[in-house]
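Undergrad: Below you'll find the structures, each written out as structure tokens.
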Structure 1
Amino acid sequence: MDDLNGKVAFVTGGASGIGLALARAFAEQGARVALADIEIEALKKAEGDLLAAGAEVVGVQCDVSDYGSVEAAADRAIEAFGKVHILCNNAGVAPSGAMDEMAPNDWKWCLGVNLMGVVHGIRVLVPRIKEQGEGGHVVNTASVAGLVALPTLGAYTATKYAVVGISETLRGELAPLGIGVSVVCPSFVKTRLHEGHRNRPQELGPGPEEPDAFMTQMLAVATEPEVIAERVVRGIRRGDFYILPHPDFKAGFEVRANEILAAFDLD
């Protein structure tokens, strides 16, 4: 998809972080943007700021873990703009803790947002993109944790490995239809990912009282989300599948890949 002018992008987790940066980047390319986010006040502010900057944007409240909520948000986006060409499954949370200490509800929350959020986005919007017959692009936000396992982030890592696999499968399914797929695997980015418990469903009980100290420290010196958004826009235009903005993780992935390759030759 070389020209984004006039296209419509649907971005989950769009009120802050990478999602908001994606919305701005798409708007700069002349695209119209549906911001989908669970956090209503942040959503209103993001929508207002983008409108003030001249963007064509609509904010839609959306809980990606709830299929009906995603469906309603998609309906609202299409009501506003008529079509959707670009789907960015970007919303995410990152509960942390040792694998044997993670509560079942921590798993339920993480799987609901990071994994089922992507599944719901695909199931709701990809058929509509197909029906339009104008091509399109799906961007799934995974993580370097979808390529290299990170200690104390077992639930998060599980979901991000899944998102990479889903994306690889989806690429093969959509390629004959002229619909591109990208999976973006960033490392630490300056977002509020470490404060995700602010939106944790009450029925799942409280999470940790304080943000994870390591995550807080790393995110404070991390990459600006605008850098990731720029790479995503470039990736959509070039048809890149893997979007890997942090080459410092290449060595870690090589170790893993080489260990797997060597194991094929073991008796």
Structure 2
Amino acid sequence: MAKIFCIANQKGGVGKTTTAVNLAAGLANLKQRVLLIDLDPQGNATMGAGINKAELESSVYQVLLGMGDVKAATITSETGHFDVLPSNRDLAGAEVEMVELEQREMRLKQALVSVIDNYDFILIDCPPALSMLTLNGLCAAHGVIIPMQCEYYALEGLSDLVNTIKIVHAKMNPELKVIGLLRVMFDPRMMLSQQVSSQLEKHFGDKVFKTIIPRNVRLAEAPSYGIPGVIFDPAAKGAQAYVEFGKELLARIVKT
């Protein structure tokens, strides 16, 4: 049965989608069967996996509204070697349409029942807001991976997200827990980055992944080619860091 993890952060521009796409490709490279779910109406994870969001016949939008199933909407990323449940702008209207549906926060969890045994990992790229879409991701997941930059405002947003996870755990999904915090876009030359990194380790202990993802130009370039960074330039420091992160995550799962 698949482990289902949300990649979530209420703050935008923190490398959330980059983490989702490269972790998916990194785990696929480690012979894991991976499904990446794009829950963001911007469809950046879809495009980053090499899938044209403008040409989709079916997407996560149809799945959430009960107009299609996961298997029919899933597309294989030829560049990343993992499966994708894609997204496009149609998804922006889903929240309004879901208001009147029963168990609207459980739509994704119910839809994944049919495919959960087909994968080792299901990764959910959530939008940068606490919305009905994010809530669907949190209710479907076993855990949350939080990518964050080591800067002051990120700490403020982190406490909000952790509180949200606690509420969802208490009221909707008792399986949900924080898997770990991933430090991304890290610049060791900045004293603030080092200070915030130390604070994270002090307050969250072993919940902070040992792997640190450096700020890397090649990772930023990869999405424009529709290729995950770990495949676009395997020799880049950022790509190697995501491969190491995949290995660390696997080791952590084995321990638990």
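Undergrad: Can you rank 1, 2 by distance in nm of label points 7 Å out along Cα→Cβ at positions 98 and 130 and just name the one with the largest value?
TA: Ranking 1, 2 on distance in nm of label points 7 Å out along Cα→Cβ at positions 98 and 130, first place is 1.
Undergrad: Using helix-only ellipticity at 222 nm (-39500 (n - 2.57) for each DSSP H run of 4 or more, over all residues; to 500) as the calculated read-out, with -14500 as its value, let me know the right label among 1, 2.
TA: 1
Undergrad: From 1, 2, which structure was relative contact order in percent (Cα under 8 Å, 6 or more apart) = 26 calculated on?
TA: 2
Undergrad: So FRET efficiency 1/(1 + (r/R0)^6) of positions 50 and 122 (r between Cβ atoms, R0 = 30 Å, to 0.05), computed for just one structure, reads 0.75; which one of 1, 2 is that?
TA: Traced to structure 1.
Undergrad: Thinking only about mean count of other Cβ atoms within 10 Å over residues 2-9, which of 1, 2 has the largest value?
TA: When mean count of other Cβ atoms within 10 Å over residues 2-9 is computed for each of 1, 2, structure 2 gives the biggest number.
Undergrad: Moving on to the next point. Thinking only about Kirkwood radius over Cα pairs in Å, which of 1, 2 has the largest value?
TA: For this comparison of Kirkwood radius over Cα pairs in Å, the top structure is 1.
Every read-out reported here was derived from the displayed coordinates using simple, explicitly stated rules and does not represent laboratory data. What you see is a predicted model; the values in this text were computed from it and never measured. Cβ atoms are built from the backbone, for glycine too; each structure is taken alone.
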